[in-house]
1. Upon calculation of mean count of other Cβ atoms within 10 Å over residues 25-32 from the atomic coordinates, which of the structures P, Q produces 12.9?
2. Hey, helix-only ellipticity at 222 nm (-39500 (n - 2.57) for each DSSP H run of 4 or more, over all residues; to 500) derived from one of P, Q reads -23500; which structure?
3. Out of P, Q, which one gives 24, 17, 8 for semi-axes √(5λ) of the Cα gyration tensor in Å as computed from the coordinates?
Structure P
């Protein structure tokens, strides 16, 4: 399974409804255990750098996306 997003590693500070940090898949299971839970043969995530590159390619740019929950340092000025 290829997930078209970087790993979600912390909850959103802006109010997006998501589990607390200690219940997130990437914080609860290592890759091997996550594969078993999801019942898949392999598991990969998009890297944060690849997400930034894709945002640049479509004209959004790095400053146009918030990556805080994915471990990035960028948040939007809301």
Structure Q
């Protein structure tokens, strides 16, 4: 899977009505980090992974949302 496909998955998730707005914002931020072509891919992956890790540790999100975030995070880490 390439970076564009992962970014698209992140944006689709961020736009979902079932995702709290603070979580959506952080997922969008992670997607933006991956898009920043001025940085090396490993830096972008690290930044996005860190943000997704913070989101997945939020105790207020539903378990199925957390599982989706973990799934996306594993795809992000495979980009490096």
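1. Numbers: P: 12.9; Q: 20.1.
Considering all the candidates, the number was obtained from P.
2. Numbers: P: -7000; Q: -23500.
Going label by label, the one that fits is Q.
3. Working through the options, I get structure P.
Since every read-out is calculated from the coordinates, none of them should be taken as a lab result. These numbers were taken from a predicted model, which means no experiment stands behind them. Cβ atoms are built from the backbone, for glycine too; each structure is taken alone.
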